[in-house]
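None of the figures in this text is laboratory data; all of them are computed from the coordinates on show. In this text the structure is predicted, and so the values were computed from the model without any measurement. Cβ atoms are built from the backbone, for glycine too; each structure is taken alone.
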Structure P
Amino acid sequence: MEPAPDPGWHVVIPVKGGPTAKSRLRHSLDDGAVVAAVAHDTLDVAGQVVGPARVVVVTSEPSETAYARSSGHLVVADPGTGLDDACAAGVAAAHAAGAVRVAVLLGDHPALRPAELESTLRAGELHPTFFVADADGTGTALVGATGGHSPTLAFGPGSAARHRDLGHAPLEVDAPGLRHDVDDEESLRWALAHLTLGPRTRAALER
């Protein structure tokens, strides 16, 4: 029996985890704890906004699987065929759980604030599919869909232009924590200087 439609937002977050995750950040800091903390701060904000059970974590890393389940999130195995396929697997799982509104958020936004995600999802409700570009306007921070749609995904360098070409509506939102992703030490240090990092990332940096 199919589940009843759930009108609330579901948020899909891929978390690679393990020694190969965020290799540029991990190698420059020589610290896997910071990498994990960045992802966990992102998960926590999503859980605050949509509820822990509506956060879908796509991972095959045992420690991240355990963390996500202990936080009340739904865990989906990463198919191991790239970021877009991982995100698509999460979207499919959300739809199978009854979701009609799904957002894909990458797990590298340690300065994301709940109000930013709330306002972005609210703005996205006006569109069948939409995306938010990253701070420099070339990458993508979030892709969303309403009405049970499954958005075509094209993450990676230059993805903002690809998502626009795919017909996803671009959202212009005042959300610096959402639009600033952290994938190397330089981007982390910028966030530390200009934004408010989440508590797990701050604690990991202060050890």
Structure Q
Amino acid sequence: MEANTAQAPRIVEFVLDLICVHSYLAFTRFTRAARRFRESGGELEVVFRPFLIAPEAPATGRPLFEVHKAAFGEETARAITADKAFGAEDGLDIDFERAIHTNTFDAHRLLAAAAAQGSGEAMAERLFRAYMTDGLNIGDPGTLDRLAAEVGVEPAKDGGAGDGAVVREEINSMRRLGVTSVPLLFFKEGPTLSGAQPEDTYLKALRTPPVPVRG
């Protein structure tokens, strides 16, 4: 009987927030690296872990400009708004002027629900784009329902995929692990990468054979 030499899928835990522009950059670059990895025959499982960079933000939303103005002053806020080049090298159309700062708890619930249905990566991309490009409030339940329909997934449900208590516990678990900023990528039996790394850095991490942890 021949031994099974097939390699197990690489598992990557991706800690992010959906209103974090650096998470969006990291996601975009990682997604491209993942595509190259899969095209070369690699198997990959991406597990999204939720993080709230603005846990006190209301779900009703507030223009990002106003948030920046309160935090950094009007001059800096206007400079951020005027920056149309951020993300351009990665092919992203990031519009800080239209962005609506909001609480992302329910967006994380939708992402968890989509992941359970096999569409986590597609849902993450749509949520990021909705916030960063389309100027949509991704804390609004009606908006989230429309985005779910676009991707073809069922919305989050208590007692099912995207259960609120489960997502809350995941957020708390990230805090207990000492996570204080995102993005953060944990490659199982491999490196941990923080910040928006270059695409080739992610690809190298995916292609590097995992090192089992010995007891």
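Tell me which structure, out of P, Q, gives 68, 40, 34 once Cα extents along the principal axes in Å is calculated.
Derived from Q, not from the others.
Tell me which structure, out of P, Q, gives 1.5 once distance in nm of label points 7 Å out along Cα→Cβ at positions 11 and 67 is calculated.
Computed on structure P.
Hey, log10 I(q)/I(0) by the Debye sum over Cα atoms at q = 0.10, 0.13, 0.22 Å⁻¹, for residues 51-154 alone derived from one of P, Q reads -0.29, -0.49, -1.17; which structure?
The read-out was computed on structure Q.
Hey, distance in nm of label points 7 Å out along Cα→Cβ at positions 107 and 123 derived from one of P, Q reads 1.4; which structure? Please list the in-between numbers first.
Values: P: 2.6; Q: 1.4.
Computed on structure Q.
As an exercise: relative contact order in percent (Cα under 8 Å, 6 or more apart), calculated from one structure in P, Q, equals 29. Which structure is it?
Source structure for this number: Q.
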